[in-house]
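So, here come the structures, one by one.
Values quoted throughout were computed directly from the atomic coordinates according to the rules given, and no laboratory measurement underlies them. Bear in mind that the values here come from a model prediction, so they are computed numbers and not experimental data. Cβ atoms are built from the backbone, for glycine too; each structure is taken alone.
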Structure P
Amino acid sequence: MKHNNLSETSDQEIKKASVRGGMIEFASKSTSFLIQLISTITLARLLTPEDFGLVAMAMSINLFANIFRDLGLSSAAIQKKDLTHDQQTNLFWLNVLVGIILTILVALSAPLVSAFYRLPELHIAVVLMSFSFIIYSTGAQSQAWLYKNLRFGLSTIISIIGSLATLIVSITLALLNYSYLSIIIGTLSGAIISSTLLICLSGFIPGWPKRNTGIKPLINFGANVTVFNFVNYFSRNLDHILIGRSYGADSLGVYSKAYQLYMLPIKFIRAPLESVAFPSMSKLDPNSLSYKNYYCSLIRLCSLASMPIMTFLHISSENIIPIVLGNQWNEVIELFAILCLGAIIQPVSSLRGLICLSSGNSKIYLNQGLITALIISCTFIISVSYGIKILAWSYIIMTWIIFWPINSYASRGTSINVIDITKACSAPIICSFTIIILYYFSKTFFLIFDNVLIILFIKFLFVIFVFSLSFALSKENKRIVITAYKYAYDIMFKRPR
């Protein structure tokens, strides 16, 4: 009996720690989202689609090399309960070594990238972006140390300062007519400031590397994560490469802007949930009821947070894009609306990686990544010749098709099954498509209004009403929100006795 009480107390503490960390991470991502939105709105008016296309091309090689920047060692450090200082010191120097190697390799690849896209100006862009690897690698283990010790507050402050630095430098240089270089130099400036603050303030001070510290299991764990990131790169960025090669910088600039806006709310919602849930789920038995309940609650919370937003953005794309980007970006409207249909399920689907990593099944994590990358890559290769819109539709349809089988595979060996996942997100999914169907049947109703803000407000109320009805009728949705409020209240207002 005593053991059960202790177990229950442990579960309660994990929930409280999750809510506390989630609140801090949410505040961080909210601020970062606002900063990035300001940057997007401002730079879209100062730069051209071609500028954004050039940056997207330069970033394509960086994103590929970025797979190897961390080697999965940050995740390994966070998960290992008895990590020693000597082990983390060795991980730090391994990160730095890899950062130096990647900087050299990417810089040397600049002529090849420039020749591939047939754009000479890409040479300097790729060389400049290559320095991001050595910059980020120096702060990787300091960041991991903060997360491992649940110091989300300091991590949040550093992240916000870095984002502000990127914003200020990018806009300043854009005003000085530095074109696409303003984005690249701004990004590097933010990275330098963030890494410097992490090293100085985190509390992790690396020593000199030592032998026989027992980091081989950490490297093996990180290897599976790295290989997953390698194959996942193609499913997330092959579309940009194919569009840039087939249709040029201008078309890629339009697509990349639609994709960037589509990913903004997804990252905004998913990132804080993953940051908190990973260490929390790692402390639970993967075969226990507590583990299943925690993950299902996470799915419900993610669904209730993301699906109303993406549904609203889908039905409001023609109103939002001109406001956010300006009328010169009207080509983005339809692409953005298409991508939002996939974004309804994408945040929930991508959480499956937490099951694999927190349960120690890094091999399953790798395998499900291989399967997904193969399917999505084939989809892009086949559809790109039919146009950008067909490619976007193909990607969205395939995202929905693979949702259930890939989640079923990812949850193997745990107390979670695909039926639990489906039940946890079914009500918000039904609400989303009910709203979309009703909207297209009543679309002419909105034509009677001339003011865009009034139209957006009515659409917002419509989405909130339908989802509120779902919330009122679902005991589970109501329970997860009430529980979250309860723990938040306990953390903020109840003093320990």
Structure Q
Amino acid sequence: MQFSLDQNNRKIRPSFSGQRAICPLCNGQVIGKCGEIYVWHWQHYQDRNCDPWKEHETDWHRRWKAKFPQEWQEVVIEIYDKKHIADVKTAKGVVIEFQNSPISTATIREREEFYEKMIWVINADTFKDNFKTRSTVTSKLREEENEYLLELRTLDTEYKDELESYDKQIKNIESASISKSNELSRLKEKMETLEENCLNKTDFSQKVINTLSTEYYFADTVNVIRQKLDNSLKQQLKEIQNQITEADREIKAAEQTMLSVLNMEPITIEGKEFRLIPYKDIPKLAYQKARAILKESRKTFFLQCVDFKSESDFLNYDYKESHYDFAIDPTDKIDRLKEKQDTGKNKLLSLNEILSELKEQLSYQILQELEFIISELEFDIQELMKVLNNLTAQAGALKRNKAKFMIRMEKELTASKAEIVLKHKNSRSQIMTVNKGYYSAGWKYRRNSWNVALMPIFYDIGEDYLWYQTGKHKFKKVPIANFMSKYGHIFISG
């Protein structure tokens, strides 16, 4: 249980182990459990459970409940002489029960009768592999497509052999022509890019060098050149860049830490400047540099400060922040941070000089490889144009012969095909309209206890959507964002 009531009847979470509060269901005493292993929660005295409907709460329960406002979570509902704690009750009065473990048909009926207006969200992650879903639209469109193609094939049977011979030859040639034409376009575009790179050699070599920090780069020319560069130089470049990144990170970290220290509120103690700091942020081994300041004395001219004589003396002030402020002498910390920044900047300067030398060596290799690639590409373009001209001539002759054949059969087939196409178009439109968003599913080892449920059921399979059951073997995919928009106040990523 994450919430209980304080003495003012306010809903609270536990803040420390042993904290006492009141169970909102039975009004019994609950105790805060705030350890390092389990999530902080309330537990009844002697660990009893006053609501028999409550199952052991998992991280899955907590993530879901956390998507809703706190006042909607763990709501006590009383009807006549019965009381139960609902996982979530929305502002519209809808109860949402998050069910992780199997329950009986009797329990399902009992809860639905008690809550009346509710929905179920079931953790289906453990049995999601038992679902085999198929889009209803996809299945029916596939059936319609098969029927449509069958009608066309039947209609074309008389002319099939000769027409397919023409089509096959033309298709092969056109496919080859398209492929070669696309290849030629790519080569010409590539040549334009390479010629442009020759005009901007410095920029191009820098572009290649910039990609060396990645495992793979998808630009062909850049990748080819990358592979041919000296591996030892590439490795040195990567190592130097990593060292520069690390040195820059260390400098920024030191600067940030320095800023944090300087932003602490200053306070003068015995003529020396200290900085105010929360007790919990003071390392216990730094107790000799820390002081405890009686809060009341800060309003006077005479501060009452406490020097800590030992670590145990310091630890005794763990729960005294209500009476004391705490301060620490930052001098040593600031000196160390300044030294760290100076060292890092000197190292960064040296590394950048080495990096510049490496880039010059790599640039020379890159430009040599670029010139070689251009010469090879010019030859490939000329050969490809010869092949493409030959394919164009072959395709033209075949199309003329096919056109003569098509004139003979066109009158007979045009009207019938138009009718089939129109019928097919209307069928597709109707299928997509009627079946949009629905899925049919095979469910292996289905939990039959849920057959008795009358309220909506949503299955959570650990994705960004839920399966909403609309029938025994029918489901609708509902994005969690849509679910929260309908049932929740706000959506918080879980």
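So the values come out like this:
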| item | result |
| --- | --- |
| Comparison of P, Q - label where percent of Cα pairs over 29 Å apart, for residues 77-292 alone is highest | Q |
| Given 0.00 for FRET efficiency 1/(1 + (r/R0)^6) of positions 117 and 229 (r between Cβ atoms, R0 = 25 Å, to 0.05), calculated: source structure among P, Q | Q |
| Origin of the value 7.7, where distance in nm of label points 7 Å out along Cα→Cβ at positions 109 and 221 was derived from one of P, Q | Q |
| At a computed 16.6 (mean count of other Cβ atoms within 10 Å over residues 69-76), which of P, Q | Q |
| Answer label among P, Q for the case where helix-only ellipticity at 222 nm (-39500 (n - 2.57) for each DSSP H run of 4 or more, over all residues; to 500), calculated from the coordinates, equals -27500 | P |
| For Rg and Dmax of the Cα atoms in Å, for residues 149-212 alone computed as 23.1, 66, the structure of P, Q it came from | Q |
| Origin of the derived value 3, 11, 11, 11, 14, 18, 15, 9, 5, 2, 1, 0 (P(r) over Cα pairs in 10 Å bins from 0, in percent; candidates P, Q) | Q |
| Per distance in nm of label points 7 Å out along Cα→Cβ at positions 277 and 301, the highest-valued of structures P, Q | Q |
| Winner on distance in nm of label points 7 Å out along Cα→Cβ at positions 205 and 373 once structures P, Q are ranked, highest first | P |
